[in-house]
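Nothing in this text is a laboratory measurement; each read-out follows from the coordinates by a stated rule. Worth saying up front: this structure is predicted, and the values here are computed from it rather than measured. Cβ atoms are built from the backbone, for glycine too; each structure is taken alone.
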Structure I
Amino acid sequence: MNTKPFGRTGANVSVIGQGTWYLDHGDRKRAIVALQRGLDLGMTHIDTAEMYGDAELVIADAIAGRRDEVFLVSKVLPSNASRRGTITACERSLKRLKTDRLDCYLLHWRGSYPLEDTVAAFEELVKVGKIKSWGVSNFDADDLDDILDVAGEGKIACNQVLYHLKERAIEHAVIPWCERQGVAVVAYSPFGHDDFPASASKGGAVLARIAEAHRATPRQVTLSFLTRATTVFAIPKASSAEHAGENAASGDLVLTRDDIAALDAAFPRGSKPRSLPML
């Protein structure tokens, strides 16, 4: 599994990580085995959130005895993102995850609390060692400008955003902004939300052709394409150990320039939307 610097945190993180949204909706034992298989294969970046139901509890069981292997991320809901509320939410997540620290803690999306309050809480959590770094999720370029004005340069570790073959809006402004500021971009729902290109579609045929050339799968090709920029990571969810293995193998897949050009043509990024798409 390839790794690369996660923003300016000083940590090298697996290019392909593990998402956990809806992880608690299926078989718990199967979910734990999938996460552990992912860790075995180098997908040490595990992402969760207080909004994800009991996902934090499932992760706690999956990483028991292996905490030091993991780059562990969780998120605070905007409704809890006051200065005191952020700290309380973090402590609650730490308890559920059965750990004493998070490697990164994110504001899930921008809400009504002033960014100054949330950032102050993040910095307090860093100071006492409960989090090692902090970032944001679902922030467009203008939102990133606002939080940069509050926090100053070098503080924002990452921006976690929706990014898949059929939704490339972040390539217009968000990725360039993050590249300029040394901020990692984390792609959530990299296969789309129940909307992966059908094999019979024009784009699906391009994926299949490239996958065959590399002895890979269309999903592996997708992850390699999305993480082609030096700042971008992806956090697909795996529902089984086999699926985790498929995701992990994409971390070593390198596409050619012709492959990237073909995918770019098959899945055009389109025009810049008025607002940043999110789930």
Structure II
Amino acid sequence: MSELVLGIDFGGTKVAIGVADRAGSLLRQVRLDTEAALGAEQVVSRALTAARDLLDGREPAAVGVVSPGIVLPEEILLAPNVPGWQHLRLRELVAAEFGAPIAVGTDVKAAGLAEARWGALVDADPAVFLSLGTGVAAAILVGGRVLTGANGAAGEIGYNLVGDGDEGFAAGAAPLEETVGGRGLGLRASAALGRPVTAAELFALARRDPAAKELVSRALDELSLHVANLAIALDPRRVAVGGGFAGSNDVILPALRQRLAQAVPFPPDVVAARFADDGALRGAIALTG
């Protein structure tokens, strides 16, 4: 029987678990609610139990695990909002369940690797995978490999400054993410429109409501500025856009293309990511190969 690899994508609100063959084809998968309020360890425990069920008695040849943040042996830096997540020894916990080789990494970087290996960034060098959703981050790929940086934080553009007065990370802020990410957009939309509004609802409303359209336009102007600067610095062949906002790519992609065409000496292609719904899970699988 062919070898199976296991991928686990730990997210802030959900966990995606999949079994694939060595070519990266997903054979079966399942999703769980993170139930973040109950703490970090129960998330891992439930995910490992679900993974065992998904494997149906077989042992994986390798296991790939991804999470927001920088996954180190003894902690997770820049961790998501799951109580206790930053203190997890994630590789150690997974290795206690499976005897196979364990690869761990950051979700967005892994998703970028999947796009470079099987998706929208195949044969693009250099390339950028841009993840837009609750979080905002990029994966930078050179020669088909993800640039990690000296501390594993390359591409963490959510911490980019958006104004002269921004103190940024030292003040506990992620200025660009708070400006154009899902949580910040939702909060501003709710305040402006006088009722609870999610970022996804805001993009839908922008097609017919002038106030919503103005909020989206300002956010995309800010985002486009940062993506243009990234493209000027890196000179990528292609930028693939994925993440939780993928359902609004009909609005997002034209805005990015227009700004890059105006501002970048050699504008890259701007395309939708292939793996809009399961990029990080596919990335976890990519880490095993």
Read-out FRET efficiency 1/(1 + (r/R0)^6) of positions 88 and 216 (r between Cβ atoms, R0 = 41 Å, to 0.05), computed value 0.70, structure in I, II: II
When distance in nm of label points 7 Å out along Cα→Cβ at positions 32 and 200 is computed for each of I, II, the largest belongs to: I
With semi-axes √(5λ) of the Cα gyration tensor in Å, for residues 208-255 alone derived as 23, 13, 7, matching label from I, II: II
Comparison of I, II by mean count of other Cβ atoms within 10 Å over residues 80-87 - largest value held by: I
Source structure (of I, II) for distance in nm of label points 7 Å out along Cα→Cβ at positions 160 and 240, computed value 2.6: I
Given 13.5 for mean projected area of the Cα convex hull in nm², calculated: source structure among I, II: I
